[in-house]
Structure 1
C-alpha cells in the first residue's frame, strides 16, 4: 500500500506543477490576448482534472467496494437505476418550449430547451429532497435525544 501512496503523491505533484505552469503561462501571455487562448487552455485543463478526479473516485471506489463487500456492487447498481429513473422522469416532464421571445440572438433548438428544462427539473428535485432530508434529520435527532 505504501507504493500506491507514493504513486498518488507523485501524480498529485505532477498535476499541481502542470496547473501552476499553465496558470503562470496564462498570466504571462495575457488572458485576453490571442482571442482568450490561455483561458481556453485553462478551462480544458480544469475539465481534464475534473474528469480524472471523477474517474479515479469511481474506479477506485468500485475496486475497493468490490474487495470489501461484493454485495455493495448490487446496491450501487440499484442506486444507479434509481438515479437514471429520476433523470428519465425529469426528461419526460420537461416541456422544452420557448418561454421568451428572443431578439438579435441565436434561437436555442428544441433539444437544447428540453435539456435545459430537464436540468432545471433535476435541480428542483435535488433542492426539494435536500430540504426534506434536513427536516427529517432534525426530527430524527430530536427523537433520539429524548430517549
Structure 2
C-alpha cells in the first residue's frame, strides 16, 4: 500500500458537486493499493499513520500524533499512486490492484483507522470522479509505503 499523507486544517471530498466526506483538523490520506497487498499491510499502515508524530506540541515541535490530537482522517482511494511514468508520456497503471482486491482493502483500512481510535473517519467514493479540497497545515506532506 502507498499513501500520501497531509496534515490539514480541514479537508473535503465531493462527487458531482455533493460533499461525501469532510473533516476539520487531521490527516488527508490518498491511498493506493497494490496487487500484493493484504490484511497485514492494512493493519501496518493504519497503525503507522495514527501514530505518526507530525502534529505540533506546545513548544512547536512535531511530537503529537493524530490520536493525541483527536483529529479526523479523510481517506480517498487513488490508484494513480501506482502510476509508472518511466517510459513514454502516458502513465501505466498495471502496478495498481484491480477493484476486486482494492475495494475490500480500502474498506478494511477505514475500519482499521476506526479500530485504532481515530475520532472521525470519512471517505471518498471508490472509483468515482472526485474533487478534493484541503487546507494543508504546515505544509506537512509525507509518502508512506508498507514494507
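What the table below lists for this structure:
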| item | result |
| --- | --- |
| Structures 1, 2, by distance in nm of label points 7 Å out along Cα→Cβ at positions 9 and 113: label with the highest value | 1 |
| Identity of the structure behind 16.2 (criterion: mean projected area of the Cα convex hull in nm², calculated), options 1, 2 | 1 |
| Which of 1, 2 yields 2.9 [distance in nm of label points 7 Å out along Cα→Cβ at positions 41 and 137, calculated] | 2 |
| Structure with the greatest value (metric relative contact order in percent (Cα under 8 Å, 6 or more apart), set 1, 2) | 2 |
| Which of 1, 2 leads on distance in nm of label points 7 Å out along Cα→Cβ at positions 73 and 105, largest value | 1 |
| Origin of the derived value -29500 (helix-only ellipticity at 222 nm (-39500 (n - 2.57) for each DSSP H run of 4 or more, over all residues; to 500); candidates 1, 2) | 1 |
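Computed from the coordinates by the stated procedures, all read-outs in this text should not be read as laboratory data. Everything numeric here is computed off the predicted structure, so don't read it as measured data. Cβ atoms are built from the backbone, for glycine too; each structure is taken alone.
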